[in-house]
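Trainee: Below you'll find a set of structures to go through.
Just so it is clear, none of the values below were taken in a lab; they were calculated from the coordinates. Remember, predicted model here, so these are calculated numbers, not experimental data. Cβ atoms are built from the backbone, for glycine too; each structure is taken alone.
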Structure P
Amino acid sequence: MNTRSFGFLVLFIMLFGSMGFSQIISENAKRKITIGFDMFTDLWQNVPDNMDVRTIHQGANVFGMYNFQINKGTSTFGIGLGISNHNLYSHSRIDNIKGDTIVFSPITESFKRSKINLTYLDIPFELKFRFKNEMKLGVGFKIGYLISSKEKYVGDTPEQATRVTIKTKTIAQLQDYAYGFTLRVGYKSVNLFGYYQISQIFNNERGPELYPISVGITLTPF
C-alpha cells in the first residue's frame with residue numbers, strides 16, 4: 001500500500017466509520033474508546049554522510065485504544081492496535097537490495113522520487129491525563145511488527161535514459177520489530193504528537209544505524 005492509498009483509507013475510516021460508529025455507541029463507551037489519526041514527518045537520525053535526504057518525510061498512523069479508568073479519576077491507561085506508515089525520501093538508492101548489507105549510493109541520473117516505505121502493525125500503550133480546562137496529556141510506548149517494506153524509484157537508469165518506475169518489495173535486512181516512546185499534548189480532539197523510536201530499522205551490521213523521530217499532530221474524533 002503506498003502512502004497516498006494509505007492516507008485515503010485512513011481518512012475514509014476516520015470521517016465515515018467513526019461518524020457512524022459514534023452514533024450507535026453510548027456516551028460511556030465513548031469515554032472508554034479512543035480512535036485517532038496521526039499525521040507527521042520523520043526526522044531520520046544517523047543518516048550516512050553520503051546520503052542526501054529530503055526535509056519532509058510524510059507518514060501516518062491510525063489507531064484505536066481501549067481506556068481503563070484509574071482510581072475513579074480522569075486519568076486512564078489505554079492499550080490498543082494500530083497501523084503506522086513511515087517513509088524515507090533521499091537522493092540515493094540501495095546498491096544491492098539482495099545483498100547481506102544495505103548500502104545507499106547517490107543517484108547520478110535524473111529522477112523524480114526515491115524512497116523506502118515501512119508499514120508496521122502496532123500495539124500502543126498510553127497513560128492519559130485529562131484536565132478541567134479540557135487539555136490532555138498522553139505519555140506512552142508502542143511496539144510495531146513490520147508487515148510491509150519496499151523501495152520505490154521513479155526516474156532514469158544507467159541503462160535507460162527515460163523515466164521508469166521500479167518497485168522492489170521486501171527489504172530482508174530490516175528488523176522485524178520497532179519500538180519507542182510516544183507523547184501527545186493538546187486540547188480536546190487536536191494534539192501535538194511525537195514518537196521517539198529507540199530501535200534501529202536495520203538489523204545489526206546489515207545497514208545504516210537509522211531510526212526515526214516523528215513529529216506531527218493527532219486528530220481524535222472521539
Structure Q
Amino acid sequence: MSNHHRDRALALAGVFQAARLAQQLARQGRADKEAFSASINSILAIDAGSTEEVYGSAEGVALGLQLLHDKLTGGSGPAALELARYVIAMIQLERALEKRPEIQEAIRQGIEAAGSQMKFFQEHPRNGETGSEEETVHPRLIEKLAELYIQTISTLTPRIMVNGEQGYLANPLIAAKVRAALLAGIRSAFLWRQLGGSRWQLLFGRRKIALEAERILKETRANKTIH
C-alpha cells in the first residue's frame with residue numbers, strides 16, 4: 001500500500017458508496033447492482049493484499065468516488081445532507097467499535113463463518129439457493145450479514161436511523177440489504193482509519209481527497225475505454 005492518498009480515497013469512497021446504497025434501498029427499494037455487489041463482497045475481504053483488492057478493483061467503488069468528489073467540492077441538497085449523515089454515523093460507529101474488541105472479534109468470526117458458508121453453497125448449489133438472476137449477491141449472504149449487524153453493530157451507539165419509504169423498510173429482504181450495506185460502510189470506515197484517515201483530513205484536506213477521487217475516476221474510465 002505505497003500510495004496512501006489513493007488507498008484512503010478508495011476506502012473513504014467505500015463509506016460513501018455504502019451510504020448511497022442504503023439510501024437507494026430505503027427510498028427506491030433497489031440499489032446499483034454492481035456497486036452493491038462490490039460493497040457486500042468487500043466485507044468478506046478481510047485478508048486482502050491491497051485496498052483495491054478489497055473492492056475487486058478501483059472500479060468497484062466508482063459510485064463512491066463520484067459521491068466523494070461531489071460532496072467534497074460543494075454538493076448539497078436534502079439527499080446530500082442525508083448521505084453525509086449516514087457517512088458521519090458510520091465513521092462514529094467504527095470509532096465506538098474500536099473500543100470494543102470483543103465485538104470486533106464477534107464480527108470477524110461472523111464474517112469468516114459467512115464466507116465459509118458461501119463457499120459451501122457455491123460448491124453444493126441446491127434448488128432455491130442460487131438466488132434469482134437479478135440478484136448480484138446471494139440472498140443467504142445478505143441474510144447472514146444483516147443478522148451479524150443486528151447482533152453486533154446495533155448494540156453500539158449512535159444507532160443509524162435510516163429514513164425512507166416504510167413499504168420498503170418493512171420488506172425483510174430490503175431491510176436486510178440496508179443492514180448489510182451499512183456493515184460494508186463500517187468495514188470501509190475501519191479500513192480508512194487503518195490507512196491513517198481521520199476527521200481532520202475531512203475538515204482540512206477536502207480538496208486533496210476530492211482531487212484524488214477525481215484522478216482515480218478518470219483512470220478507471222480510461223481503463224474501461226481501453227478494454
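Trainee: For which of P, Q does helix-only ellipticity at 222 nm (-39500 (n - 2.57) for each DSSP H run of 4 or more, over all residues; to 500), calculated from the coordinates, equal -23500?
Mentor: Among P, Q, the structure yielding -23500 for helix-only ellipticity at 222 nm (-39500 (n - 2.57) for each DSSP H run of 4 or more, over all residues; to 500) is Q.
Trainee: Still on this model: If Cα extents along the principal axes in Å, for residues 84-195 alone computes to 64, 27, 18, which of P, Q did it come from?
Mentor: The value was obtained from structure P.
Trainee: Consider the structures P, Q: one of them gives 8, 31, 31, 18, 9, 3, 0 for P(r) over Cα pairs in 10 Å bins from 0, in percent as calculated from the coordinates. Say which.
Mentor: The correct label is P.
Trainee: Once mean count of other Cβ atoms within 10 Å over residues 36-43 is calculated for all of P, Q, which comes out largest?
Mentor: Q
Trainee: Separate question: On FRET efficiency 1/(1 + (r/R0)^6) of positions 148 and 204 (r between Cβ atoms, R0 = 30 Å, to 0.05), which of the structures labelled P, Q is highest?
Mentor: Looking at the calculated values, the largest one is P.
Trainee: When semi-axes √(5λ) of the Cα gyration tensor in Å, for residues 52-107 alone is calculated, the result is 26, 18, 7; to which of the structures P, Q does this value belong?
Mentor: Of the structures listed, the value fits Q.
Trainee: Additional query: If you rank structures P, Q by relative contact order in percent (Cα under 8 Å, 6 or more apart), which sits at the top with the largest value?
Mentor: Q
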